[in-house]
Structure P
Amino acid sequence: MSNLEKNRFYGTGRRKTSVARVYLRPGNGVILVNKKPIDEYFGRETSRMVIRQPLVATTALDKFDIFATVYGGGSSGQAGAIRLGIARALVEHEKEITAGADTTTKRTLRTSGYLTRDSRVVERKKVGRHKARRGTQYSKR
């Protein structure tokens, strides 16, 4: 294992139909999503804020460089997937440093809700209905 691989931590994130692979390594706060800067990839400030939430909660915003590859879904789902991936990678980093002991990083991320997989997905359309639940309009005659 090379020196670069030893200092790299991995986390997988999923949200709706998006899947993100997140690599975290010590650095100065550069965030690249699909080889583009975060400001270029995500147009909405909300999405950029969502991605930075785990780093802000653990005060590690400018301690790590983050490289994420994400596919599937829309921008909101992709941002949520990257957030979960970053949170899991931070826990992996903390586990490596403290040799598996219970850490404050994991506790902080857990209480903030960043380690919980949001399992809500779009409900499928049913036969004989306009949408998943919307039926035809009732008419007496």
Structure Q
Amino acid sequence: MGYRPAILINRLDAERLQRLIDDASEKERAVANLLEIELARGEVVDPEDIPGNVVSMNSQIQFTDLTRKRQMIRTLVYPHALDSIADAISVMAPVGAGLIGLKVGDIIDWPVPNHGEVCLRVDAIFWQPEREKQFHR
């Protein structure tokens, strides 16, 4: 496995993500396993202690897939919110799972189905719940 920077995870996000992992379907199992590894290695902190430059759930972020040389703006959401947010990417999608907890400027090598691995870089966070004092969304 490639490079994995240290990550910070909001305690409420970690609890909700663990429930998603526990309830994952067979189709979601590979991503759920990767997400569980990330949760286990991440530092879990109270929502109030998440810096404004860290990707948390419901953050709108700009990131670059350095492997495919594509920059995107997406909002990292739970699967149930996919249809209600125009630029949504699910945390249960391979790329979405790789973004949680990263800081602006971080680069991560992340496995994806059929393509081996992608290299992702977080470029900016346009909106983050914790920065807006929305700690219990």
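Here, each number is a calculation from the coordinates, and none is a lab measurement. All of these numbers come straight from a predicted model, not from anything done at the bench. Cβ atoms are built from the backbone, for glycine too; each structure is taken alone.
Computing Rg and Dmax of the Cα atoms in Å gives 18.8, 76 for which of P, Q? Computing Rg and Dmax of the Cα atoms in Å on every structure in P, Q gives 18.8, 76 only for P.
When mean count of other Cβ atoms within 10 Å over residues 17-24 is computed across structures P, Q, the figure 15.0 traces back to Q. The value -11000 for helix-only ellipticity at 222 nm (-39500 (n - 2.57) for each DSSP H run of 4 or more, over all residues; to 500) was derived from one model only; which of P, Q is it? Considering all the candidates, the number was obtained from P.
Structures compared: P, Q; top value of FRET efficiency 1/(1 + (r/R0)^6) of positions 73 and 129 (r between Cβ atoms, R0 = 25 Å, to 0.05), i.e. the largest, recorded for Q.
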